[in-house]
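Each reported figure results from applying straightforward, stated rules to the coordinates on display, with no laboratory input. The shown structure was predicted, so the numbers you read here are calculated from the model rather than taken from an experiment. Cβ atoms are built from the backbone, for glycine too; each structure is taken alone.
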Structure I
Amino acid sequence: MFFKKKYTSNEVANYFLAIDKGNISVKKLQILVYYSYAWTLTLLNESSDNLINKLFKDDKFIAGVHGPKIMKIYKKYKSYGFSAIQDKPERPIFSQKVEDILNQVWKEYGNYSGVQLESIIQQEQPWINARVGFSPIDKCTKVISDKDIFDFYIQYAK
């Protein structure tokens with residue numbers, strides 16, 4: 001196992017909220033956490049047959065209408081609606097390798113709005129696969145597969 005400490009999805013969310021300058025909506029936060037999970041899964045595992053290195057194991061992403069969603073993060077911040085989350089938690093401590101990945105995700109996606117990230121994510125196969133059989137506006141609680149995540153993003157890691 002790569003990780004000495006078990007991280008949580010809330011710690012990853014708190015990381016982005018702590019480094020943000022006040023423009024993260026719930027939608028944007030969910031997608032940043034998703035990309036952090038996806039990049040870690042892809043970069044720190046050898047194949048989709050043995051996905052042992054995961055950023056966190058406490059939650060799974062469901063294929064929500066607006067993109068990947070972890071329900072406990074959504075419930076915690078849903079009162080903000082489409083507005084920026086005002087919570088400023090302490091910045092969690094991660095291993096250097098994990099923090100490097102989180103910083104890469106922030107550098108790549110931090111300047112996008114939640115709406116822009118939604119548009120990007122809805123063109124990606126893991127979310128599309130999980131929503132098969134659902135209309136664009138149907139509520140969906142189907143879990144996005146780790147195998148689908150790895151198999152899709154590994155194409156870009158080469």
Structure II
Amino acid sequence: MSLTIGDTVPEFKLNDQFGNTFNSKEFSGKQPLVIYFYPKNFTPGCTKEACSFRDKYEDFEKFNAKVVGISKDSEASHKKFANKYKLPFTLLADPKGDVKKLFGVKNNFLGLLPGRVTYVFDENGKLRYTFDSVNATPHIEKSLKYLQKLV
């Protein structure tokens with residue numbers, strides 16, 4: 001079942017690129033969250049998306065928003081990816097796809113490719129915007145535009 005507008009951030013725990021446990025409960029209700037699911041580290045589209053989030057990271061900080069990327073890649077892969085592209089935000093390893101399922105992220109292209117979906121939660125932990133597109137580029141601008149509406 002997919003999340004719908006008004007739903008609360010699901011509670012989950014995953015490890016980040018440093019091996020630290022990220023607990024969604026610690027952030028929900030404290031600051032806006034931008035959580036994006038992407039297929040795979042080091043692929044052209046995912047690299048473009050991550051670097052676009054990096055390049056606009058200061059804009060997300062202006063809204064006090066925490067950016068979190070989630071894929072099935074391992075913590076070690078996330079660390080290499082973050083280091084290579086100097087990513088200043090959290091990457092979470094969801095190797096079994098449990099959190100992807102929790103959010104209701106569907107595969108694209110006849111179920112062959114993992115989904116690419118961005119969720120924007122307000123400072124109260126309520127879902128305010130989702131964007132689902134295989135095209136990596138619009139996710140960043142659409143998220144920023146929606147964050148701007150929240151202030």
Structure III
Amino acid sequence: MEDKVAHKLLLKQFCEQVILQRIAISRQAMDEAQAAANQEGKSSAGDKYETSRAMGHLEKDMYARQLVAHQQELAALRAVNVQSICLVPAAGAFVRSANAGFFIGAGLGKQIVDGETVIFLSPASPLAQQLMRRKVGDTFDFKGKETILEIY
């Protein structure tokens with residue numbers, strides 16, 4: 001049982017590191033877009049200057065929205081409890097089938113963690129919602145029929 005909780009803790013920490021990295025990249029891109037907009041020099045063609053500044057601000061706004069989305073995803077992940085064993089799929093659960101392992105916590109897609117392929121699902125994703133209505137022995141659709149072998 002302890003090894004299952006430790007496995008889920010490892011997966012949650014992996015998610016957190018990926019999201020923190022995305023936050024850092026978004027912040028850096030936002031800062032660079034702002035710097036580029038600020039550095040755009042006034043040329044003889046005034047419209048070009050205004051267009052370039054506007055594009056820089058639009059780019060900064062796009063990265064700012066990404067940053068907020070990543071921060072919200074991180075907050076939601078941090079609220080996920082992985083300290084207990086789940087009997088049915090829910091946020092914080094790990095679900096194993098014959099061909100894949102699924103961690104319901106954050107939507108990072110397919111990742112390799114310690115040599116294991118894990119599909120990270122947001123609790124709100126359609127596949128996670130499908131899994132949440134199942135138990136060990138039930139089948140679900142994922143690249144064909146899969147059978148749930150284990151939930152914890």
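When mean projected area of the Cα convex hull in nm² is worked out for each of I, II, III, structure III gives the greatest result.
With mean count of other Cβ atoms within 10 Å over residues 28-35 computed per structure, which member of I, II, III shows the largest figure?
On the way: I: 25.9; II: 19.2; III: 15.1.
Evaluating mean count of other Cβ atoms within 10 Å over residues 28-35 on every structure, the highest lands on I.
Which of I, II, III yields -18000 for helix-only ellipticity at 222 nm (-39500 (n - 2.57) for each DSSP H run of 4 or more, over all residues; to 500), as computed? Considering all the candidates, the number was obtained from III.
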